[in-house]
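None of the figures in this text is laboratory data; all of them are computed from the coordinates on show. If you're wondering where the values come from, they're calculated on a predicted model, not measured in any experiment. Cβ atoms are built from the backbone, for glycine too; each structure is taken alone.
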Structure 1
Amino acid sequence: MLDSTTVRRGALALAGVSGALGVVQLRAQRKLLERQRALRTERTADDVFDSDSIADLPPAAERYLRHAIAPGTPLARRIELTMDGQLRLGGRWLPFTADETLAARRGFIWRPTVRFGFGLRFSGADFHIDGTGGQRFALASLVPIVRSSGPVINRSSAGRFLAESVWLPTSFLPAMGAEWEGVGDRRARVVLPDVEESLTVTVDEAGAVESVETLRLDGDTGEMRPFGASIERERTVDGLTIPSRLEVGWGFGTDAYEPFFRAELRDAFFH
């Protein structure tokens, strides 16, 4: 049987470990907030959308941008999102809530809280900002479980940023440095500044996005793999029409398709 002294020492030791972990996580949270604040310096430009500025683009690109951006809409440089969804880990789909900041030509930071039963959860962030990517996640906001960075993560997170830029259609304008190439009547390929890969956008006859796809570096295998999203629903906010429900997966467009992310937007604010 444990005596009172042993119990007291054990409790003090546990409190010390918890305190140390808390300090580590507090520092990590501060760094994430600093990164988010860096993106939030991006503000709407003085210019507004002029449909004549895209008249020379490939048909699918022109149709998409005319559908996604109403004439006279201010050229937003940032979007703030909140979302609900499911994330597949192993064979389980786990519910999450998240917020995200995405800025044209800069990057994104996605901050989810994922629940996996018995009152347990993990939270943190996945980000790509000014060429640097990373992942920081902790169990119960205390115990670090994922901390990833380096050249592989930088390139992989750039692929995610490229695909998620569909939430900020102004970032696909030539005025923002985007370069388009036609791939048929319903498809066009776009390259964004400082992102190595291209994004193929598929639209319907009205210009609504049906899917986006790219080649993205898989951080687990080190291989370039097809990666993309199917757009199931859209929403118009302040003159900008964006996906509001989507499914994302590796092996997109192939027999090896593996969906791992489903989300629906709650709120979207442009800046």
Structure 2
Amino acid sequence: MARRRAVVTGGSSGIGRATAVLLARQDHDIAIGYRSDVDGANRTKALVEDEGGKAVTFRLDHAEPEQAARAVDRAVTDLGGVDVFVNNAGVNHRGKFLDESLADWQRLLAVDLTGPFACAQAVARRMVEQGTGGRIVNVTSVHELIPIDGGSAYCAAKGGLLMLTRVMALELAEHGITVNAVAPGETATPMNGVPEHVDAAAIDRPMIPVGRPGRAEEVAALIAHLASDAAAYITGSTLHIDGGLALMGAIPNQAYAGRI
């Protein structure tokens, strides 16, 4: 069987890296998007190749959405087409509503909402041209629905990505393209200050019902399922993978030490 082709943004570490490696293990060739960590992207590339997959890397910056969309489009060409798009790249930011600057608000929405929109649109257009359907998975956050103290811009962006996912699913279904969101809670990744060698089980999180953060590999497994043939009848859904954090309701900063 021919290998499938997947584009993964934010692939230089954490959830993106774990997803790229798992998809390669499941017979995908991978285009690995990164913003600045070229060494991390090359490390992911080597891990993908160890799994027998073809791998290419490409740079994109969601703060420049048009540039990011062009970069993704070129990556699809380099890969020879696209069957799966994992819209994972983003940033985390906290700022009190009364103190948030307009510049920080606009940058956060560009990186976590407008950039992902532009990239998903570019990929979806290529999938429609191919005429063979596809899978798009947007990585949001438990805070797409659950407010957090200091999260006005972040929650607004992730909530917007949730609704974008649903509209995309509605409009792209006729083309055989499913669109779903994966909403992690706190995940033990370098972006959240956890070195790669530290396992999530070693981190105490009493505010999370299961008592620890998630592992990048656990989130990747859910993404890979949504990218598979087994998930062909799932579209327009958000699947939370948060250790039960969403059960706790709104989260004040003083009660929650983690970052999501």
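Numbers at a glance
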{"quantity": "Value 2.4, calculated as distance in nm of label points 7 Å out along Cα→Cβ at positions 142 and 230, assigned to which of 1, 2", "calculated": "2"}
{"quantity": "Structure responsible for 13.0, with Kirkwood radius over Cα pairs in Å, for residues 134-197 alone calculated and labels 1, 2 on offer", "calculated": "2"}
{"quantity": "Computed 19.9 for Kirkwood radius over Cα pairs in Å - originating structure among 1, 2", "calculated": "1"}
{"quantity": "Which of 1, 2 yields 2.7 [distance in nm of label points 7 Å out along Cα→Cβ at positions 54 and 126, calculated]", "calculated": "1"}
{"quantity": "Answer label among 1, 2 for the case where Cα Rg over 2.2 N^0.38 Å, for residues 38-165 alone, calculated from the coordinates, equals 1.16", "calculated": "2"}
{"quantity": "Which entry (1, 2) yields the derived value -7500 for helix-only ellipticity at 222 nm (-39500 (n - 2.57) for each DSSP H run of 4 or more, over all residues; to 500)", "calculated": "1"}
{"quantity": "Top of 1, 2 by FRET efficiency 1/(1 + (r/R0)^6) of positions 118 and 150 (r between Cβ atoms, R0 = 30 Å, to 0.05), largest first", "calculated": "2"}
